[in-house]
Structure formats: structure tokens, C-alpha cells
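Read-outs throughout are calculated quantities, based only on the coordinates presented, and are distinct from any laboratory measurement. Every value quoted in this text rests on a predicted model; they were computed, and no experiment measured them. Cβ atoms are built from the backbone, for glycine too; each structure is taken alone.
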Structure 1
Amino acid sequence: MTYQVLIADDDPSLRLLVSTTLEDDGVTLVQARDGAQALAVARSVKPDLVLLDISMPGLTGLEVCRELKADPELAHAPVIMLTAHARESDRQACLEAGARAFLSKPFSPLQLLHIVDELLLTQAPAPSTVIRALAATPHLLE
């Protein structure tokens, strides 16, 4: 099975890092440089997984996440939020927007692979209100 993964970040070097990390025969990567482009690409491609920077020009990653979760054709795709902000209020905002995971920049490529594998292989159910932080792994939102 080939998975469609959307990477949306205004930083080209971060998009390159994520693309290089996730590049695989079983993954087709598509990219967006801002929130509006992320929504347009998502509506066109219908990704299986979305990685969103919180702070992007135009629409923020949180706004894009809310839009994706409100669209019946896109709501199935788990969202991983990428951010330089690591406050509890940031995690809570991601949870409320519908994200399944939260990665603080800088993050390890191994952390990213771990959470992507978990979300793609399990297609985990919608998040609850509990946040589980795993030591040395990404912050998962349950």
C-alpha cells in the first residue's frame, strides 16, 4: 500500500528534512509552503497523513487542522503538528484542533519516523482529552 503524506511548512529546509526522513517506496510525499496551499493540496490529493507547522503565513497550522477535521473527505487523516513552541497551552491547542501528535522543533528524525509509523499503521481513533508524553519520543495526543 502507498500512503500519501502532506508536509506543510514555510521553512524549505524543514520540508527537506521531513521529506528525506519519510522518503520510502510506500510513501508518496506532497508539499505545501503555507496554510492556504496546504488546504488546496489536501483537497486535491486526499492525504493519509498530514504534517503541519503551527506558524505559517496566512492560515496557521491550527486553522488548517480545524478545516481538515471539518471536511468529511479529509477528517480521516491523522495530523502531526510541528512547532518551535512547546508549552502545555500549545499542546492543548493542537488537541482541540484535532491533531493526533505534537512534535517540538528541533526533533529527531527517528522520533518523526516512530510517530508516522504508529499513525499510519494503526490509523488511531480520534483524540481524547488526554495528552501522553513519551520520554525520548514525540508527544502523542490520545
Structure 2
Amino acid sequence: MTRGQLATPAILIIEDNELLKVFLLNLVEAVGFVAVQARNADEALLVLASRPDIALLITNVVMPGSINGVEFAHEVARRWPAVKIIVASGQPGLAESDLPLKSLLFAKPYHEEEMAFEIRSLMATDANARDARLNQDSQG
């Protein structure tokens, strides 16, 4: 597939809890998107650099690797501003103001209907996110 062809948007998931990761992978596919996983921020950066179809990132705050999920969300917002971001946390004390603009803070534990709604809503708010990424990547 070339960058100009349309594809089903993909959602990148970084979750260190295996059960939650499987839950998210299945949920993303059930709501009609391609699920892509990464073990940590370093691996996710490689995925984002090579996959212009990534339209949404779902990341945990606490994750293995060189940076945490909040720092990673800021890096993604800086480098790929068209990518929507959900940051998930099971810890109190994190506020949406700690996240990049237009990011969503989602509290754990996940509730299937609520998470499905948020994924659909974020993807619908910018149906052109994929096209923006394709144009951004083809220019850079």
C-alpha cells in the first residue's frame, strides 16, 4: 500500500499489563480499527515513524523503558500532532492538565463501553487524522 491509499486507521497501544493489553487489542478491533502494540516508548517511536496509519495512541502512564507515558504523550504530540492520545492511569494525582492539549485521561480499571465510546469519539472528531499523518510524513 502506498501512502496515498486509504486504509483502516490504526491505534497504537502501549500497556504493560498483559490482560489489559489483550482487552484493549480486542476492543480496538471490535470497534473497527487496526490494533498495533508496542512494549515501551522506544518501540512505539519506531512504530509511529514507520506507520502513517496510526491515528490514535493509547498509553499507560507507568511503562517499561526510558520514559513514562505522560512524557511519551508529550513527545508524540510534538512530533505527530495529528495523532490523538489517550493516557490511562490507575494512580490518583494525574490531571488532564499534565497531558498535551487535546489528550484524554482515562482512569483504570477500563470499562468496555466507556472505552469503546471514547475511541469512537476521538476517531470521529478528526476523521482526517490519517490523511494529515500521510501528508505530514510524505513532506518530512
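Can you say which of 1, 2 returns 20 when relative contact order in percent (Cα under 8 Å, 6 or more apart) is computed? The value was obtained from structure 1.
Between structures 1, 2, the greatest calculated value of FRET efficiency 1/(1 + (r/R0)^6) of positions 27 and 59 (r between Cβ atoms, R0 = 30 Å, to 0.05) is seen in 2.
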